[in-house]
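Please treat every number below as a calculation from the coordinates, not as lab data. Treat the numbers as computed from the prediction; the structure is a model and nothing was measured. Cβ atoms are built from the backbone, for glycine too; each structure is taken alone.
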Structure P
């Protein structure tokens with residue numbers, strides 16, 4: 001069996017390079033079919049914002065032409081030859097499987113332990129299956145990879161604690177509110193961090209998200225992505241009393257949410273509690289807001305403390321995950337070795353059945369000639385036993401004469417005891 005993985009990721013290539021080799025959803029089926037045809041093999045393609053990886057496999061020992069595969073990647077994306085040479089990595093056989101296990105477990109991700117990559121790998125598997133480029137070798141490999149990732153998720157806490165400020169803000173809200181589906185959220189700003197917060201919020205089941213931004217057009221653009229509503233910062237006095245959670249991240253040099261504004265909102269809310277998460281630097285929320293009752297105010301420093309603790313915790317769990325993957329790779333290797341023995345086991349069994357058939361035929365003739373049944377059975381059993389143990393006996397004698405170290409292996413193979421009573 002041969003396996004080849006060629007790829008590049010956030011560690012080996014900048015986004016300006018990665019974006020040149022990303023495969024759009026509409027092109028993936030054609031791409032993976034073309035790749036499989038190029039090397040007459042099974043193939044899958046994993047393409048995300050942080051990595052593109054080509055995985056090839058075949059049920060023979062014939063090695064892959066790795067330079068041709070890399071050239072195909074250049075040609076497919078119309079890149080000049082050699083553009084990717086300094087950015088790609090290449091793994092074969094066990095190293096390829098080990099790498100894929102680490103990817104599935106989130107150990108090779110930009111955010112250590114992030115769970116999304118496993119779903120993306122499963123999508124790559126499903127696409128290869130639907131495209132007809134998934135065969136027995138890749139199917140078995142992927143199933144082992146998925147099982148390894150599941151063990152890591154089950155037996156470690158690598159994915160349990162948020163390690164980004166955006167995710168930490170959402171995780172904090174989830175701990176304060178029993179259910180997120182009933183809360184209204186106001187996101188102040190429309191930058192990358194706020195968009196990430198909004199994406200995480202949607203995944204928790206939040207139904208109502210409002211975007212308040214200095215320019216309405218940009219707020220509307222983000223609201224359309226998140227399925228929310230948009231307004232300008234000047235609308236905050238009317239909007240603030242309607243929301244339970246506020247997450248703010250703007251580039252303003254002065255606070256835009258003052259103590260008086262929040263006091264007024266609380267009165268209109270009849271002092272139902274509000275959570276304010278200020279992840280802006282300089283701060284968007286006046287520090288005096290923390291003095292108000294019924295308000296929970298967290299700053300970016302509070303979240304960074306949480307993130308730092310969680311990152312250290314994840315790194316500890318990552319070392320446990322690495323040990324699990326070593327075990328899982330060993331299981332995969334043993335299963336391959338066991339598979340390699342199957343043709344020989346079948347051949348050995350066929351030989352034994354052929355000998356049995358010969359002795360049965362001889363016994364039938366002896367019975368037809370009038371020989372006593374007991375004598376026929378005794379003769380058949382003795383002859384069959386001698387024929388079945390002839391080759392193992394000769395092999396055992398040869399091993400004992402030439403390679404004593406292998407004698408214990410031979411004894412185990414034949415089911416013999418380690419020592420004989422004298």
Structure Q
């Protein structure tokens with residue numbers, strides 16, 4: 001139960017940590033990119049607007065020079081100041097600026113000093129904003145300092161504009177008489193910026209969403225693989241050595257697949273360590289008892305035999321335990337070969353005793369099989385330390401009958417073995 005809680009916690013922690021290491025950086029990166037792109041779009045479009053306004057301002061001056069050759073001149077007629085170009089009064093002539101406004105969709109103003117005399121700007125009632133005065137900041141930076149300037153926050157009659165202003169010079173460029181202003185409603189540019197930013201935002205969000213879907217699918221797959229491995233290890237820890245690791249794990253070609261294959265190898269090693277006798281490689285007694293229980297539950301007929309190596313003590317006492325180990329291994333190998341022709345198994349029962357189980361065979365067939373094994377032992381030469389040793393075994397066998405418990409069946413075979421030992425050894429009794 002404790003392992004189950006740890007496993008559950010581990011899965012949840014791994015999943016959240018994986019998402020935190022992938023989705024969060026992706027989202028943060030996406031937000032940063034959106035902010036950077038938005039700022040970049042704003043700067044780019046603002047710069048483009050500045051260039052456009054500047055070009056139109058230059059074009060307006062060039063158009064006036066072309067249509068009214070000559071110098072600019074300010075004249076005061078009565079209480080009214082007027083602006084002349086090449087001797088022509090252009091104060092009330094809106095034809096040129098209206099024509100340029102129609103083509104460029106930009107608002108154009110011509111200032112005498114700080115006052116608009118010619119403009120395409122109109123108030124809400126449709127009246128031109130002539131005789132309106134520029135802001136003090138604009139007059140100081142453009143008119144007085146005779147420097148062109150771009151502004152992204154000019155307010156005219158409560159409306160925000162992007163605007164570019166150029167000084168209007170006379171007398172060979174030595175004196176400023178006014179200004180040319182070209183303006184674009186800030187709302188138009190901001191709408192364009194917002195549309196571009198929104199398009200970028202949609203694309204970025206879609207990209208993050210699609211990437212997130214792939215990350216989530218990959219994370220689910222990864223966590224599922226880890227869960228399969230954790231469940232597999234839990235079952236191994238619960239001594240369920242026959243459990244199988246989900247095939248999807250070991251079939252992977254990455255490191256997780258390698259881990260899965262290593263777990264399978266570990267399972268085989270554990271089963272061998274737990275189920276097999278270390279010296280002979282045969283099933284041990286614990287494993288044999290479990291296998292007999294499984295055969296009993298299946299309801300098939302079977303026979304059991306107990307075999308004991310004759311005079312085994314002399315191998316240990318005379319030639320040493322290492323010789324005894326060689327004899328045990330050789331006998332185990334021969335018994336295992338003999339059982340390969342039959343349905344069943346052989347196990348080391350203890351010491352020099354071996355258990356043989358014959359499935360789907362009666363006692364007579366078992367007797368014949370044991371006689372063949374006995375003869376194979378006669379034909380086998382066991383070599384140790386340059387000497388040849390002959391090994392014989394005595395077998396006792398019994399057939400399973402209804403109502404007889406397994407321990408009674410094995411005791412019956414053991415009784416026959418004892419009888420064979422008392423009767424001279426090297427024989428098979430049933």
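When you work out FRET efficiency 1/(1 + (r/R0)^6) of positions 296 and 344 (r between Cβ atoms, R0 = 25 Å, to 0.05) for each of the structures P, Q, which one comes out largest?
Result for FRET efficiency 1/(1 + (r/R0)^6) of positions 296 and 344 (r between Cβ atoms, R0 = 25 Å, to 0.05) over P, Q: largest is Q.
Looking just at Kirkwood radius over Cα pairs in Å, for residues 56-215 alone, which of the labels P, Q belongs to the structure with the highest value?
Top value of Kirkwood radius over Cα pairs in Å, for residues 56-215 alone, among P, Q, belongs to structure P.
Of the structures P, Q, report the one carrying the highest value of distance in nm of label points 7 Å out along Cα→Cβ at positions 264 and 392. Provide the component values of the computation, followed by the final result.
Numbers: P: 9.2; Q: 4.8.
Evaluating distance in nm of label points 7 Å out along Cα→Cβ at positions 264 and 392 on every structure, the highest lands on P.
Between P, Q, which one scores greatest on distance in nm of label points 7 Å out along Cα→Cβ at positions 176 and 408?
Ranking P, Q on distance in nm of label points 7 Å out along Cα→Cβ at positions 176 and 408, first place is Q.
Thinking of P, Q, which structure, once FRET efficiency 1/(1 + (r/R0)^6) of positions 224 and 320 (r between Cβ atoms, R0 = 41 Å, to 0.05) is computed, gives back 0.45? Don't skip to the end; give the middle numbers.
Working: P: 0.45; Q: 0.15.
Answer by label: P.
Please state which of the structures P, Q yields 112, 20, 15 when semi-axes √(5λ) of the Cα gyration tensor in Å is computed from it. Write out the running numbers ahead of the final one.
Details: P: 66, 26, 20; Q: 112, 20, 15.
Attributed to the structure labelled Q.
Ranked on FRET efficiency 1/(1 + (r/R0)^6) of positions 80 and 184 (r between Cβ atoms, R0 = 35 Å, to 0.05), which label among P, Q comes first with the largest value?
On the way: P: 0.10; Q: 0.70.
With respect to FRET efficiency 1/(1 + (r/R0)^6) of positions 80 and 184 (r between Cβ atoms, R0 = 35 Å, to 0.05), the highest-scoring structure among P, Q is Q.
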